[in-house]
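Enquirer: Take a look at these structures.
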Structure I
């Protein structure tokens, strides 16, 4: 069958947020023996990634969104809050946070998220089914090739305790690791800004403000030094806020091409979803950039007016967020009418503005920035324009040349911090693994947007001929382009925590399903019947009722973190499926088999767990998960 052994192996490349979240779900979902290898090339980034690792996040770095939205489980809204208040080890926390009572709307330091993910990963491994094991391995994946419906992955610096199924690699310090499925959770790729080519190694230039060296430079900066921060997105506020909280009195220049400043969430803000009419004017044929933008502005103003009139309880500050969220289901149809070249230009031009419409920041972050921007304070100045070049000045400082419309001016700074962002064009990504995957056609840059790579609805990589590249999936950032055209999520919302939660559920469920089908001899089913996972309508009311009851049980099983509860639910689910008898519930030509019906039920349950048309709190009520830990009730 091409399996690597009696116990299949799933290799998750990258142990940051996306990789850890997916590993947790794999450990929860697997019903048969399985080895989950969680590979990370930077030990400090394990269970954290660039966004949350401790060395790059001092205690003054807080989540941009409210702490109540940081649960790694979308169906368990308060999990992070409950962990922080009841389980977290606070012995080494500074006094301010050691006594802090965390709330849904309040702030939380980013660095504790690493401990939270660690705790949930340990719990998932402890509560996994017999024969399901987690291996946390250090090493860097350099290359991969398909072999007998598995993948051979070349890894450098692999930890010695992972020995089963290893062979020498093509280089002296590499080994070949066989995997039945590979999940790529490689995270953000740094973009090398062309305007900073001449100062890349300059001591007064910080390329990565979330690195330990970057944080040290900010912390050691004289309080009266002048600072230029390239970018005005939320990461720039982290750098500025860190300086201001440490008593910085020198001028801080926030340089922004769009001049965007993010909104401050009201203290009582809660995530919400409103229903809005389909913006029909945007569905008209595309007739050029300016005409299209005019239609967008008109439709947007009309939608905001509807929200104001019909939902007076919504704070005016967050109306744009509600409209942007409500429009997401319609955006794919709008995008489909825009030529690829224009679409790419629009995404480039309005990326920051779209992000600002869709999200704000907590008061803890924004209050100190807003105070410092007031004329009577003046420590923070917004500079609107595009950075053309950063170069060394004769004074030993750095000169930043900014172009705004038809003007060009320069400013000098003692320190320049680049928040220039990620490399979204995977044709330019320097990481060896992605270079090799693209060279071989296993991965292909996203054609319509130029952002991320091509994947199918389950996150499986599509090869150069548009077919699945094999048992290799991806979660998080590499799916940006697909999220834009498939789900209407733009900017960071294509790979933020909310998107990663859904990716982790769907990818883990798909991986487990495919491995089980291969073990059962149905590995070619997806090729012969690509839509076998669809919830097939059936005129027999009894079958529909039995299927519905089965889906409810499966939703509860997928959402449960307790092994005994999952096993009890699994037993009830199997009995329910057997009770369906020989009534047809599968597409014509697919043999009647309990295992295939089980796959159908699982697919529908995953779709329900990932329903973004409701808030997580509404989802939990809708799915009846309040009493999900009591399967016999």
Structure II
């Protein structure tokens, strides 16, 4: 089983040397407490909690799973105690207002916490993780009374929250939602319907669970324009804040899943449960997207987490396990065979895991700064700034969620491959990583949905290519001063500049094709997403390589090894992984005829 160790050195490299988080926090009104010493203390404390409390429960939680009896769910042994320790440590409220009991630190600090927790034990992390979107939705759209009632216990972690969207007949197409909301004389609503795939929908960790539910009013318009949003607590709340009667909302079943088995994924039945409207009637989907964007960025972290954990599991094995002699000659003369790590193909797998984990970390940490600025704009009431950062983050979101989770799944499979047959055996923990990683490309919108969102909505419809133009201009500005440099840096800079220009040209070609053939968008979107991901990650690898080279020039034997390894991993990415973009380029430009010419009747088993 992988022994998780928080990658604090690499995290600090990005925070302090690449992205200047200290300077970033100095510009935020809610970050005066986020001093370098405070940030470091939070990271150290979270690392200890993850390494000593959460990581040891990862394998046992998967083996035991959750159980259900008469609608009550029991989590695996140790989870309840771990959650109590999590609450006692004040971890849930890091980025929420002091007014509600939080520490009012930047959102990005919560993301650092989520990365470490998720890598140590993704199943556990989903319980408090689902609460974050619930809190954000209530904070941004709830009434003052709703905030006063729900925010303090959610911020402390005493209560948890969920998102209830999917129903048996619909997933992504929320226009098909059938759950009903009947208005009552006292201003409440009776919510009736069934929701499926509800993560943390029922469990024994917290005293109450606050469900955020999409439902329809009796006179609601059809489609997505007729969806409203409701708060439905597991236990009703008395006027004095104490818990009252049990609301008729109950877990009907647990889903039997491939992975994340210690996370309770429930079928939730609402039988005239008392609900309270949040936001405006028939505008629930707009408010829910606050929830969805939070969840999608969180899912991108899962791709990073599984790439990192897979690397941490397979690297020690590759150094210890011996098989054959290296093709270039005997390496470990005192042994009957050389360690796996001497074989070039094994290094390919290890370096792929490392390059994806560290590249993804750079992409996500950059996006986290944008999230901080967006939240600041909300707090100051600057609508124009909020919309600007929301649009910018909206461009990153489908790439982060779609590309990083796909690559995280690949890395999980590579981790098993390094182990050979032992990777298929449960006791080593590598097959669990692959099973847990599989869901990341499916929930909060499949990779295909993210791809349609990126190309169809963000690039073609909303910005008409401006988001690509803006980002590629950033790429060119970074690469331009180094185009004539020698060595790996110059080569990487020229590759990045070439890809920036190519990305612009490809986008224009797809736009022109889509104007004539609407199927182009759906036919090209997956390859466009993956191409965008590889190129974007290249930009952030060049950013890290430039810093590493500058640090090496400054000298210092204590840190030379880290910076040299960073440069070498960047070079591997540009030489071995970025060229995959060419295959996606060729596929996205292929005519749609090969996809669409077959008659529906010809899709058969005969």
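Enquirer: Given a value of 12 for relative contact order in percent (Cα under 8 Å, 6 or more apart), calculated from one of I, II, which structure does it belong to?
Expert: Values: I: 16; II: 12.
Source structure: II.
Enquirer: Given a computed value of -11000 for helix-only ellipticity at 222 nm (-39500 (n - 2.57) for each DSSP H run of 4 or more, over all residues; to 500), which structure among I, II does it belong to?
Expert: Working: I: -11000; II: -18000.
Attributed to the structure labelled I.
Enquirer: Could you tell me which structure in I, II was used to calculate mean count of other Cβ atoms within 10 Å over residues 429-436 as 24.2?
Expert: On the way: I: 18.0; II: 24.2.
It was calculated from structure II.
Enquirer: Please state which of the structures I, II yields 0.90 when FRET efficiency 1/(1 + (r/R0)^6) of positions 125 and 357 (r between Cβ atoms, R0 = 25 Å, to 0.05) is computed from it. Before the final figure, lay out each step's value.
Expert: Working: I: 0.05; II: 0.90.
Structure II accounts for this read-out.
Enquirer: Taking distance in nm of label points 7 Å out along Cα→Cβ at positions 53 and 597 as the quantity of interest, name the structure among I, II where it is greatest.
Expert: Comparing I, II by distance in nm of label points 7 Å out along Cα→Cβ at positions 53 and 597, the maximum is at II.
Enquirer: Now for a separate question. With distance in nm of label points 7 Å out along Cα→Cβ at positions 141 and 477 computed per structure, which member of I, II shows the largest figure? Please report the intermediate quantities before stating the final value.
Expert: Numbers: I: 1.5; II: 3.4.
Structure II gives the largest value of distance in nm of label points 7 Å out along Cα→Cβ at positions 141 and 477 among I, II.
Read the figures in this text as sums done on the coordinates, not as results from a lab. Just so we're clear, the structure is a prediction, and the values are computed from it rather than from any experiment. Cβ atoms are built from the backbone, for glycine too; each structure is taken alone.
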